[in-house]
Structure 1
Amino acid sequence: MRRFAGILYALFAAALPARAAQPESPVAIPSRAVGYTQHATALPGGRLANVATGRAMLLVPGSRPVMLAVDLIDKPGSWTQFVGWFPDGKTAIIGRAWESEANARFEEEHKTFRFRAGDWLYDTHLLDLATGRADNVTAVERVSFFNTGVFPWPGDPNRLGFTALIDGISKPFAMDRDGRHKTDLARDSTGFSYGFSGSPDGKRIAYHENYQVWLADADGANRAKIDTGHPFNFAPTWSPDGQWLLFVSGEHYDCHPHIVRADGTGLRKIGDRNGYRGVMEFLDVPDFHGGSSDVPVWSHDGLKVYFTARVAGRDGVRDTVELFGVGIGAGETPARLTTSSPSTLHYHPRPSPDGAWLLYGSHRDAPGGGRVRNLFARRLADGLEVQLTDLPLGQAAMHGHWQPEHAPPGPGLSAPPGP
């Protein structure tokens, strides 16, 4: 297995930049590390051929990116994704997926996912940055072959939240940090749940079920629906102070940032995506799924929301998708943060923990021709943009996550592994 993973890395490393892109001195670059996922975008053979090249990566600005959890790439059709961090920055959350080629062919033919045990396996691992050890917590006392969205439970270092697929139904679960005592938090509900998150004090949860937003206590009790009057509501997240929920609401592919108080009152639209479907295409070949959801995010202090929206081109100039910020006070209007070349598409904004930088992806023209998806950081004080990754055509950097606190990688992660 180790030899197979090493050979794959040797091939994959040819697509890595020699160094992360750096601005000319004396311009500053962000000091925090970034975890992200890199994959191919233009390989023939459909969706699986490209997503199966996915690798969880770590970038310390100014250094060469490092592939994480290499040993998890243990057979063809398997890949990794960078999911998130623990608050102390010492543990990364890594998803490991595998799909059979036969099932992928079925999905391409029927243009839909088919999740079945034996054809899919998705587990989530906790990677110790100092030692390189990855523990598969979703395989302990396993409840499903498809376990995603693992997050550290706010206020409780010994608890995790995640989403498990049970008999074709996605449900919110809790478990101990070691993977034991998995508990279904949706009780007897038969709705399809997603977008599961915990309040900052750890006492409440939120998720969308059948595209309606639900609130409940941390143990799943006292479930209540937020009535928006809209058929499509997606990805609720708590404000840093726990007083508000942020999500998109409206019609499918015509939904916009909304906030509501934690008690379900005060629903308010705070921005308009102006025709942007809210989906970032992450492949350059036809994709039956249609891309990655691009949702709004809170600022570090919870006083503002960042989101992406379409800006129409004029006189034949192609549209762009730009970054916007809006305060959550009544009557505040969105402010445009970027002005880009035609066809530039920004995606997945994420503010740094100190609020100084905004991390995002951008699909834009490459110097040698063509268009590439790279990660960038924008200094919010003055609008300075720094390119963090420098990928060639046919590669993409997606889903960037700032390291919450500085924790240097151990010797096993200090350099890319050899074959």
Structure 2
Amino acid sequence: MVSDKMLQLGRHSSVIRDIFEYGNQRRKEIGAENVFDFSLGNPSVPAPDFVREELENLLVNTPAEVLHAYTSAAGDSGVRLAIADYIRNNFGYPAESKHIYMTVGAAASLTVTLNAIVENGDEVIAFAPYFPEYKVFAETAGAKFITVNSEPETFQIDAKALYNAINVNTKAVIVNSPNNPTGVVLTEDSIKRLADILDRRSAEFGHPIFLICDEPYRELAFGNAIVPYVPLYYKNTIVCYSFSKSLSLPGERIGYIYVASQMEEADMVFDAVCGAGRALGFVCAPAMFQLLVKRCLGKTVDISIYNRNRTLLFDSLSSYGFSAVYPDGAFYLFLKSPVADSYAFCEKAKDYELLLVPADDFGCPGYVRIAYCVGTEQIERSLPAFAKLASYYFGGDK
């Protein structure tokens, strides 16, 4: 009667969403102030004032037949041109607007991209830990999903493991930096090693291996962390970008695909992107928000708030005895579970109303993800609960 594959996906929601819904129920039962929900990567920093001002300006001064109308399938030509100009000016890469496709967020960008390049029998590689939906997106496009573990201490790319994982069926590699769930920023050295391996393996197997860069957190980098612009290092790159985090607009679903203009057969690959967008129904991203992001390129939310949350949470949990990866970007803390079973640890955390996400679905058992894109006051109120949780595991209170 229905697709069994889709039925199973529908019946088995992500662990992140399950925990979030549990949190909703607990908030009704004991009050929101008593629940410390760190499950969902939903930005707490409000969209900047300039976003509201630009929206008001668009609503008042833009004719309805433009503001609420269909754009071209790939997006408004002026918006695409502005994004190409931004890439050229900000990263020094010779972007062309004809290679930019506007999408309803990064998920659509990834889905369209994978459907554009994947054929049955192809393999797509991602580095663990990875965003769980990569597997869903890749397999739905018809690919076999392959995971390669990152280096265990730094969570940088394990070059040897990657080299060995690539074979004649490898069509693409996905990277995500700053990373969800670790907050790690891939260094320039990591990107250079990655590009070298892909160049060598592409030549060996006689076909290009695409590098897909999932970049919703690009602007959320702290301190001296620098996020390399990958097309500068590897020509066969496709950038999947979203404004959800940089402008705190996750619910508006606006982003783009950029097929690097120096890619082999860039025009053909972009045409395949257009075809995939058509086949999936991802054409004409919301016109009003296309026009909005054109006016907000290069601007971001106040990331100092996330930086403050990062420091407070990392320093506090470290002082309690927990071990975590120090995040250079995004808004996640990747905590090592004090017991091998991270699900059991997260269940125990619920006793203290702490809602954490086990990292098994991220391809990295033994860790949990803590999303610190919450109000700083929530973190402050949660610290006694974390201290009690630490005491249970480290203080002999079992």
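Just so it is clear, none of the values below were taken in a lab; they were calculated from the coordinates. Fair warning: this is a prediction, and the values are worked out from it, not measured in the lab. Cβ atoms are built from the backbone, for glycine too; each structure is taken alone.
Quick notes on this one:
- Parent structure of the calculated result 20.6, 60, given that Rg and Dmax of the Cα atoms in Å is the read-out and 1, 2 the choices: 1
- Taking percent of Cα pairs over 23 Å apart, for residues 252-371 alone as the criterion, the highest value among 1, 2 goes to 2.
- Parent structure of the calculated result -13500, given that helix-only ellipticity at 222 nm (-39500 (n - 2.57) for each DSSP H run of 4 or more, over all residues; to 500) is the read-out and 1, 2 the choices: 2
- Read-out mean count of other Cβ atoms within 10 Å over residues 148-155, computed value 15.9, structure in 1, 2: 2
- If log10 I(q)/I(0) by the Debye sum over Cα atoms at q = 0.12, 0.21 Å⁻¹, for residues 44-195 alone is computed and equals -0.54, -1.38, the structure in 1, 2: 1
- Set 1, 2, criterion relative contact order in percent (Cα under 8 Å, 6 or more apart): the highest-scoring structure is 2.
- Entry that produces 4.4 once distance in nm of label points 7 Å out along Cα→Cβ at positions 36 and 76 is calculated, selected from 1, 2: 2
- Which entry (1, 2) yields the derived value 15.6 for mean count of other Cβ atoms within 10 Å over residues 180-187: 1
- Mean count of other Cβ atoms within 10 Å over residues 204-211 derived as 16.9 - corresponding label from 1, 2: 2
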